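*Asks:* Following this line, the structures themselves.
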Structure P
Amino acid sequence: MTTIAELLVESLAEHGVRSVWGVVGDALNPVTDAIRREDRIEWIGVRHEEAGAFAAGAQAALTGKLGVCMGTVGPGAIHLLNGLYDAAKSRVPVLAICGQVPREEIGSDFFQEVDNDAVFADVAVFRATVMTPEQAPGLIEQAVNTALAERSVAVLSIPGDVGGLELPHGTAVPRFLEPASHTVPSAEELAGVAAVLNAASKVTLLVGIGAREALTEVQELASTLAAPVVLTLKAKEGFEEYLPQEVGQSGLIGNHASKVAFDGCEVLFLVGTDFPYREFLPGGKTVVQLDLRGEHIGRRVGVDHGLVGHAKPTLAQLLPLLTAKKDTDHLDKARSAYEAWRKRQEQFTDPAFDRKPKGLLRRKVDNPDGRIRPELLAAAVDRHAADDALFTTDTGMSTVWLSRFVRMRGSRRLVGSYNLGSMANAMPQALGLAAADRSRQVVAFCGDGGLSMLLGDLITAVAYELPVKLVVFDNGRLGMVKLEMEQVGLPEYGTKLANPDFAAVATAIGLTGIRVEKPGDVDAAVRDAFAMPGPVLLDVLTNPDEVSVPPSPTLSQGWGFAIAKSKEFLESFE
């Protein structure tokens with residue numbers, strides 16, 4: 001006979017799930033025991049369920065397949081929430097298997113009891129509790145199929161007295177469906193958009209991760225329209241090194257070339273992106289938007305022509321309707337601005353920059369302690385990381401430095417909390433990626449605040465031999481919050497961190513720990529860290545006062561920063 005727990009685990013294994021993340025607990029003991037006896041699935045016991053949810057979501061982002069995590073009754077399930085919100089906002093399919101109190105105790109305010117349906121109501125597209133053996137197969141299918149179809153989170157709760165119940169003889173193993181991938185707009189809609197694009201002399205593309213499967217089509221589109229291409233952060237991995245028209249990112253992590261591309265166009269064409277930062281999008285333009293989800297059309301900027309469909313087949317049908325543009329002036333201006341910006345940024349990647357004439361002057365303003373510039377560290381990682389490396393970044397300044405200095409060449413991939421914007425995501429997401437493929441290099445850009453929030457799961461890297469390379473931007477600050485305060489004229493407050501020697505902590509846990517304090521030592525340390533087997537933590541003391549300038553800084557931001565710095569200077573003498 002087969003139990004409910006065994007049926008669930010077998011169905012996940014048949015679907016291709018290869019790891020389940022969580023913390024063991026009584027209500028889910030039948031499920032973890034079924035995993036123990038299923039050779040195709042690895043149980044990875046984390047030290048905090050949030051880390052497990054982040055890891056499962058990262059695997060789903062990498063593979064496009066279902067990620068799975070578990071949390072037992074009450075607090076165990078609640079701890080999953082942040083990682084599940086990240087998966088939901090990133091549009092990746094994750095199944096959360098949650099424990100519940102025995103059926104006869106549900107609703108009695110039993111020890112550890114919480115209402116899972118209420119707790120997960122805002123984050124999950126499917127929520128159900130298995131109460132009988134007869135329900136189990138159908139609910140398992142509904143949960144997984146909904147997560148896959150909606151690219152979101154499903155929560156399946158199993159009471160403590162249910163997982164071990166036996167199923168009727170001959171119960172079939174649930175099978176899961178794959179969503180369709182060929183939705184296209186009507187011919188009339190495509191013809192209308194083609195007319196708009198053909199009539200415009202200057203077009204700019206804003207391309208997002210929703211177009212990742214359409215590289216060839218986006219290449220032809222940009223070439224045909226002589227259009228500069230602004231990439232969202234998540235689209236770096238699919239397009240950055242393969243589009244001659246690329247001009248980097250916009251938003252706080254972006255550069256001035258994106259503003260040139262936006263301001264100079266007549267038509268802005270958004271392809272597979274729900275870019276949320278309205279203040280960086282241009283006004284007064286004709287806007288075309290292509291997105292698989294109709295609810296995304298027009299919610300960030302007014303759209304004149306909306307197309308609902310998958311990017312690859314839609315662009316394939318649109319391209320024959322377009323006329324090639326011969327005037328490349330708009331593209332040339334944006335590309336020139338981009339190349340000039342990149343050249344200016346390169347000076348900060350020189351270990352000797354602060355000793356050169358221009359650097360000596362700047363150092364007095366923004367690096368008086370002579371610490372390592374984060375640009376130098378990010379550029380060294382870019383040089384030494386493999387062309388098929390998998391990258392994660394913590395939300396904040398470490399994402400800025402990766403965005404600007406790490407090129408997604410080869411088959412590199414990038415995962416981060418780019419929609420939820422959580423702290424503490426980079427390390428657990430790196431664990432998930434490493435578990436998916438232990439032969440592939442995984443590099444995490446960790447902020448010191450983010451790393452220390454889930455520091456206990458460094459132990460998971462050692463326990464399960466996950467060969468992650470954790471690069472810590474150790475500036476003793478919550479850097480992005482510091483910058484946000486200073487831009488509005490506030491002195492930094494509450495952002496300073498009393499950090500340990502992270503390399504020593506890592507060594508005590510069982511990783512290889514390396515600490516770097518001098519600019520001249522960075523390159524060799526990065527090279528050595530990447531060459532070492534097993535998990536490595538590289539603790540690099542970086543400059544806390546490094547300033548990241550957005551594409552179009554305002555006078556008020558500059559004035560606010562000056563005021564904040566004067567207040568910080570005066571307070572240092574109090």
Structure Q
Amino acid sequence: MLGLMQDRPLLISSLLDHAARNHAGSRIVSARPDGSLVRHSWPEIAARAAQLAHALAARGVQRGERIATLAWNEHHHLEAYYGISAMGAVLHTVNPRLFPGQIAFILADAEDTHLLVDPTLLAGAAALADQLPPSLRAIIVMGSEADIPADCPLRGRFELLAQESLIAGQPTQFDWPELDERSASSLCYTSGTTGEPKGVLYSHRSTVIHAISTLQKDCFAIGAADVVMPVVPMFHVNAWGIPYSAAAAGASLVLPGAKLDPASLHRLIEEEGVTFSAGVPTIWTALLNWLRAEPGRRFAAPPRLVVGGTALPTAINAGFLKEYGVSILHAWGMTEISPLGTTNARKPENAGWDEDRFLDYARKQGRPLFGVELRIRDGAGAEIPHDGTAFGELEVRGPWAAAAYFNRPGDAAFTADGWFRTGDVVTMDELGCIEIVDRAKDVIKSGGEWISSITLENLIMGHPAVQEAAVIAMAHPKWDERPLLLVQPKPGMAPTAEEILAYYEGKVAKWWIPDAVEFVESLPHTATGKLWKADLKTRYKGRVAG
């Protein structure tokens with residue numbers, strides 16, 4: 001017997017329609033490169049998204065056709081998010097921080113037909129002109145005719161259009177098609193630091209379910225009265241789904257553009273009354289250091305922050321909470337799971353813990369959201385005990401987890417029984433909370449035992465002279481591998497190797513303490529802001545301990 005309920009498809013267009021119809025008082029604030037702000041409402045964004053959809057349809061764009069964007073967090077990008085997916089085409093967000101060869105590969109792999117480019121990124125796109133795929137018919141600059149230089153090298157090689165001219169005069173209403181909710185909606189590629197990037201093809205259904213799930217109290221906890229600022233880029237896993245979550249809640253959005261320096265972000269938080277923001281640890285670490293630089297810098301109303309990407313050191317979390325009243329929720333996810341998988345919110349079992357005890361615990365990546373299932377297996381394929389000590393590789397499944405990669409059937413990352421192998425090595429404690437102790441490819445195997453490079457990095461970040469640190473393996477004639485610690489000191493500080501290594505004493509087993517320390521001016525990062533371990537391993541490939 002089936003239930004007697006209406007069957008309405010879960011579509012991205014429904015999120016936009018809901019926000020425009022029921023939350024006209026919420027605002028969309030977009031920062032321009034010169035610092036000025038552009039303001040819209042949800043109904044205005046819906047109207048402009050409809051105009052874009054009409055313009056693309058008039059150009060012959062069909063359902064399932066991939067339309068790429070090379071852009072920051074601003075209103076033209078938001079309009080593309082909704083206009084492209086809602087008409088039945090596929091939004092393909094491209095990370096402008098990737099290497100040129102990777103961008104060219106991604107555009108060719110997706111077979112994009114149109115590329116929407118932020119004016120500030122037009123020169124970079126022009127430099128790729130010889131590598132752009134033959135499928136590309138037009139480049140649309142996300143602005144006016146004045147944003148396209150007369151001597152732009154793309155002229156004559158591609159049809160070059162201005163988005164404002166393209167949508168001018170188009171109808172502001174679009175009869176959004178009632179698609180199959182399993183239709184493809186957007187496409188994101190992994191960073192590709194250990195090989196070619198891989199595409200993850202999301203559906204309308206997965207996107208809407210993910211958006212609704214993130215609204216729960218133990219995740220983003222966004223409501224209509226919130227002012228939401230996604231610092232995480234809209235080209236990276238759809239800004240963790242926040243543009244969709246905000247529409248589902250009817251919240252206001254503040255889109256910070258390309259300027260993500262602490263002063264610019266603080267200004268937006270204060271002037272626009274931001275109540276919630278999300279970003280990677282490097283962003284929040286820089287903001288905390290900026291706040292501390294002058295005693296008078298504060299928040300009139302401290303926002304709630306979410307951090308993801310890599311673990312936030314306890315010292316940074318504690319600094320925000322104790323000095324500025326800012327609480328930070330640790331979340332974990334991946335491109336392959338849309339991306340949210342876990343959050344580290346309190347449970348009844350630790351609700352009574354004091355502040356310091358929970359701050360130490362908050363370094364962990366958390367417990368699964370409803371809909372996400374986790375499985376952790378050791379090298380023999382057996383599930384590990386949930387004792388917070390045993391290691392294993394994390395596998396995931398759920399309604400917003402990938403079942404395969406785009407154009408790559410049979411990839412080994414997916415198990416025969418339908419789980420996605422994350423490549424993260426984790427523990428799980430008795431409360432169901434996971435802690436990533438390393439990537440499977442980064443864990444240091446010393447004498448048959450594992451050493452977590454991430455644990456060593458997080459601990460040393462508490463040293464007052466350390467700006468950033470990375471731990472990689474170096475060869476050892478007896479133990480196979482031993483940890484090498486690379487330290488970027490804070491400006492004006494010159495710690496010794498002995499001082500650095502002494503900081504580990506009493507915090508980890510003696511055999512975990514790195515064999516050597518090297519001081520560096522800077523550490524490399526991937527296009528998504530993570531430490532680029534692959535580059536470091538190449539640089540120090542010949543290093544031998546002892």
Structure R
Amino acid sequence: MIKLPKLPRRQAPAAAEGGPASAPTRAFSRRRPVEAPRNRQRFFIAIGLFCCVYAVIGGRLVMWGSLPTDGGGYQARAQVVAARPDLVDRNGQVLATDIKTASLFAEPRRIVDPDEAGELLRTVLPDLDAKYLHTRLASDAGFVWLRRELTPRQQQEIFALGIPGIGFRTEKRRFYPGGNTASHIVGSVNVDNQGIAGMEKYVDDQGLRDIQNLGLAANNELEPVKLSIDLRVQHIMRDELAAAIVRYRAIAAAGIILDVTTGEVVAMVSMPDFDPNNPVEALKKENLNRMSAGLFEMGSTFKSFTTAMALDSGLVKITDMFSTEPFRVSGFTIKEFHSKHRPLSVPEIFQYSSNVGSAREADIVGIEGHKAFLTKLGLLSRIQTELPEVATPTQPKQWKKINSMTISYGHGISTTPLQTAVAAAALMNGGYLIPPTFLPRTAEEAQKLAVQVISKKTSDEMRYMYELNGEHGSGRQALAPGYRVGGKTGTAEKVVNGRYVGNKRFNGYLAAFPMDAPRYVTLVVVDEPQPVPGSGQGATAASNAAPTAGAIIRRSAALLGVKPDFGDRGKSLLVSY
């Protein structure tokens with residue numbers, strides 16, 4: 001047996017510095033080409049996964065953005081709720097301004113539990129209808145309004161509830177610092193801050209709405225709109241009319257002060273009124289603006305125009321005398337309320353408020369002349385002014401002699417108290433009919449619009465008769481010492497179911513002051529007044545409308561720049577002090 005020699009075990013040569021790599025080093029070197037490609041693959045896979053995730057998110061966003069939602073309606077409404085200019089009185093006192101308020105909205109798709117969300121919201125807003133609220137919260141809409149114009153406290157309490165999908169939007173809300181004081185003049189806005197009544201609507205109609213829709217309305221770009229009214233005088237008038245309603249147990253009262261030179265309305269009140277901060281009250285029937293939107297038979301105040309017509313026609317002189325004996329026309333008897341049983345001069349007809357005398361004056365002028373004169377004074381057509389709420393007068397379809405007779409003393413046509421005051425201003429200012437305005441107007445601007453309707457001579461004679469009646473006639477109760485107030489009372493029976501009712505009256509006092517050079521006309525009306533218990537007086541205009549007008553003039557004349565004149569006695573009193 002042959003034994004093979006053992007071969008020596010091969011030893012790995014020691015790696016010399018700078019020489020070939022050792023066995024482990026060679027093994028590592030052989031694995032590197034395999035590991036590198038694997039790492040790159042993992043890197044690309046991770047990048048791909050990230051791209052897929054973001055692609056899915058982006059796709060969902062695009063899908064949601066393309067779905068029809070209520071968001072478009074929200075954007076459209078948000079654009080309409082824009083800034084409005086402040087309304088201020090003639091002295092710069094703020095009548096209406098914008099304030100910021102929060103409105104509550106929901107995004108139903110983000111509401112987790114509509115029932116729970118509705119219950120939580122009703123803990124703060126209990127007047128929200130539960131069924132209505134659930135329907136809106138459970139809908140598939142992207143946006144729904146829940147409540148506009150929250151109070152700060154309501155906003156904070158809802159915010160504290162922490163309901164997902166419920167949010168607030170800051171909007172502009174109209175605020176009226178004076179509340180009811182000038183409500184019928186200022187008007188009101190709707191929930192989208194758009195004017196719906198009064199001067200608020202007038203401002204919109206002059207272009208503000210177009211500016212808002214174009215997104216050009218900003219608080220710092222809109223100049224305040226100044227009105228002609230004096231807030232101080234407005235407050236006085238409202239205060240006195242409110243007192244008159246209580247004192248005379250009337251259902252309503254109204255008044256106006258008009259500048260006879262410019263046609264500016266300095267104050268105008270109709271009560272009951274409403275708070276424009278809560279414009280729903282304006283819809284109540286009793287809150288009608290009686291001065292411009294109410295139609296009434298004005299009673300004996302109309303004798304002012306009958307007398308002016310007769311004198312201006314040239315057919316009657318101020319010294320002429322007329323019989324006051326009753327007479328019949330078309331089966332009706334024209335008679336006196338309180339007869340003097342003797343002929344009366346023209347001033348006496350006016351002072352004693354003679355129905356027969358006024359009817360005879362109208363008869364001399366004739367039916368066509370009578371109708372033409374009242375038309376010329378603007379008493380038979382809709383008056384033109386900024387206020388939207390203006391009624392159109394009514395008159396007989398066919399004027400007959402009996403119509404002319406009754407219209408001469410204020411029965412048979414219905415017109416607005418505003419028009420009555422405007423026509424009376426023409427009798428006091430030299431004979432010029434000037435359209436009324438609720439915006440500032442200079443005398444020069446007014447003169448360009450003025451139309452002469454009677455002669456200056458007739459105007460002077462009417463001033464004389466107004467002062468005569470104010471001092472010695474039915475207007476004595478309206479005297480304001482130092483201010484020389486003159487005027488004409490009117491007590492008209494109201495028509496109920498087509499018949500005149502004696503115990504329902506619409507009373508008025510048409511006044512001017514100061515009578516040496518009239519600057520203002522004042523008209524006060526009291527609807528269905530009752531006699532004051534224990535006074536011994538009746539319920540005619542001399543007992544209620546006249547004293548109310550006198551109280552307004554006494555308190556406001558100085559604010560209007562009318563200096564009192566007490567004659568020689570007043571001067572001696574001033575010297576003694």
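*Asks:* As an exercise: semi-axes √(5λ) of the Cα gyration tensor in Å, calculated from one structure in P, Q, R, equals 39, 26, 25. Which structure is it? Before the final figure, lay out the partial values.
*Replies:* Details: P: 41, 33, 20; Q: 39, 26, 25; R: 86, 24, 22.
Here the read-out was taken from Q.
*Asks:* On distance in nm of label points 7 Å out along Cα→Cβ at positions 207 and 295, which of the structures labelled P, Q, R is highest? Before the final figure, lay out the partial values.
*Replies:* On the way: P: 2.8; Q: 5.0; R: 3.5.
Going through P, Q, R one by one, distance in nm of label points 7 Å out along Cα→Cβ at positions 207 and 295 peaks for structure Q.
Here, each number is a calculation from the coordinates, and none is a lab measurement. The shown structure was predicted, so the numbers you read here are calculated from the model rather than taken from an experiment. Cβ atoms are built from the backbone, for glycine too; each structure is taken alone.
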